[in-house]
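Have a look at these structures, which come just after this line.
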Structure 1
């Protein structure tokens with residue numbers, strides 16, 4: 001991969017998880033300086049090892065991305081240090097399902113909205129003004145196919161993902177003419193270790209790989225995608 005992001009600064013929220021790790025590594029390979037938020041120190045250490053010599057351009061931050069004040073402090077720190085913020089990718093999220101709407105605990109709805117919507121809200125509210133001031137930038141939020149294809153037993157999850165896709169679409173409209181773009185990607189079931197453990201009888205070969213989705217994310221953040229604004233890109237694989 002050519003260093004198309006050399007000299008640029010990317011923030012990958014949830015950048016040590018199954019998909020986030022692949023996105024972080026792809027940006028590092030493309031020459032970017034990458035800051036990740038994380039919850040699990042072991043995952044951060046694993047990312048550092050995988051990055052090898054590129055780890056000199058990697059920093060980890062144990063920040064709760066649903067806390068808007070904490071997110072603003074992080075981005076202020078990064079802009080002060082690097083003088084710029086070019087990319088924001090939100091790979092933070094969670095899944096809860098398996099119960100009918102009327103049996104779903106309201107607390108599950110609150111949790112899904114917190115993880116899947118509030119995180120994107122806090123990150124975008126902090127990042128967008130910085131990017132607009134600089135006149136450049138790209139935001140990508142990882143949503144889900146469930147945002148548009150609503151299966152049984154996942155009302156809370158589907159509602160949260162649909163909400164964040166709508167939010168990013170509206171943000172994109174707000175950003176027109178500023179030099180900043182915002183888009184969503186909609187994965188189906190991603191081929192991660194956690195998903196394999198949860199569905200051991202599934203056909204893993206049909207699931208999209210994290211590295212494949214990461215390439216779509218990098219494209220959306222690149223100058224080659226300068227015409228793409230407010231899109232929700234399906235990345236389903238053969239599922």
Structure 2
């Protein structure tokens with residue numbers, strides 16, 4: 001079995017092991033999955049171009065949602081599933097920021113894989129950016145991205161030239177949008193957000209949702225803050 005995630009990464013299954021194969025050497029991304037044990041028992045052959053591990057099942061998040069729809073009649077994820085996803089992705093992101101001095105420019109369904117229906121891993125190597133050595137608060141964007149490349153934060157719309165700097169917490173906002181989309185199953189959420197480019201518009205959609213005033217709701221309110229400096233990503 002060969003699953004193409006994008007032009008830079010694919011997943012292979014040789015019956016005894018799964019292999020995540022990157023086009024280029026990706027030490028920071030590989031370490032963020034092996035050393036955090038998001039991929040348990042994972043190893044690399046030294047080139048950091050692949051991760052070899054045992055698992056009973058690996059799918060993309062997009063496939064995982066489609067399977068949910070077939071089995072349960074809904075594309076929305078349960079709060080338990082979302083909590084597991086948040087734990088995995090935040091653990092990986094914190095490792096990337098604090099240890100590898102990298103951030104994720106944004107999230108999309110296709111760049112996240114689900115391992116054994118339990119652990120969630122970001123594998124989008126093309127959306128990983130190095131933090132500026134002087135401040136460690138900003139990353140440099142060298143390539144253009146469109147609004148459908150991933151879930152945009154408000155500051156991504158402000159980029160008018162390349163290269164350009166973006167706050168490392170752009171990832172928090174992007175993850176927040178992803179979570180809202182997964183718990184509401186509303187295909188127009190991101191489209192509506194693109195019209196206003198304001199996080200509060202997304203939060204307003206949760207006013208009648210069952211998560212209103214729960215820990216998850218307050219997490220999203222912090223992720224979707226307009227000011228990157230005020231964002232946080234801890235589920236407290």
Structure 3
């Protein structure tokens with residue numbers, strides 16, 4: 001990540017807008033993945049779920065691939081936002097990026113687990129000894145594991161958003177309103193993901209907790225794309241923190 005510091009210092013506004021672009025792509029591809037993956041899983045019914053997946057295989061596959069693209073875009077946004085916020089506090093910015101990287105890794109695992117049922121239900125040669133009921137049950141288990149991995153990833157994304165928000169609040173070159181929305185949104189993602197992991201059934205009634213995260217990330221995305229950063233203030237804070245002119 002340190003290699004991005006000179007790039008950010010040369011054109012912090014462009015770096016910010018690039019970060020906004022990748023964050024926008026994360027939102028768009030993530031929303032598509034949610035829409036594409038909706039309606040396949042029947043709670044507690046592996047056989048019905050298998051029928052739905054095979055009937056809509058193309059859309060099911062597109063959902064998983066879109067989720068992978070969203071993860072890659074979020075990874076790019078993470079690195080760019082790290083470079084922008086590094087002058088505020090290098091250690092906190094680095095820790096925030098670390099949480100996001102862990103979340104991205106878990107998100108990628110979730111996507112591959114979502115693709116796994118297609119191999120199981122497609123009659124892979126190595127699984128030819130399984131009965132139909134066993135294949136359905138195995139595919140269903142992969143889906144449940146994928147959802148678990150996704151829940152864990154959102155916990156780390158929540159921590160990332162919370163810390164990004166706190167850094168923006170402490171910055172002199174971005175809107176504190178956006179920072180407050182991001183911090184509030186991160187807390188919302190974190191609360192929802194923990195509830196989903198600890199009590200999945202109850203979490204279905206807590207979907208409203210996702211709204212702050214959606215609002216915060218949308219606000220940050222629009223700010224980065226339209227406003228970028230105040231370049232003069234960014235440079236002043238970079239100099240004051242001793243970041244400018246270094247590659248560490």
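Comparing mean count of other Cβ atoms within 10 Å over residues 11-18 across 1, 2, 3, which is largest?
Checked 1, 2, 3; max of mean count of other Cβ atoms within 10 Å over residues 11-18 sits with 1.
Given structures 1, 2, 3, which gives the highest value for relative contact order in percent (Cα under 8 Å, 6 or more apart)?
Numbers: 1: 19; 2: 15; 3: 25.
For this comparison of relative contact order in percent (Cα under 8 Å, 6 or more apart), the top structure is 3.
Tell me which structure, out of 1, 2, 3, gives 62, 26, 17 once Cα extents along the principal axes in Å, for residues 131-226 alone is calculated.
Checking each candidate, the match is 3.
Upon calculation of helix-only ellipticity at 222 nm (-39500 (n - 2.57) for each DSSP H run of 4 or more, over all residues; to 500) from the atomic coordinates, which of the structures 1, 2, 3 produces -13500?
Going through each structure in turn, the value belongs to 1.
Just so you know, all these numbers are worked out from the coordinates, no wet-lab data involved. Quick caveat, the model's predicted, so the values are computed rather than measured. Cβ atoms are built from the backbone, for glycine too; each structure is taken alone.
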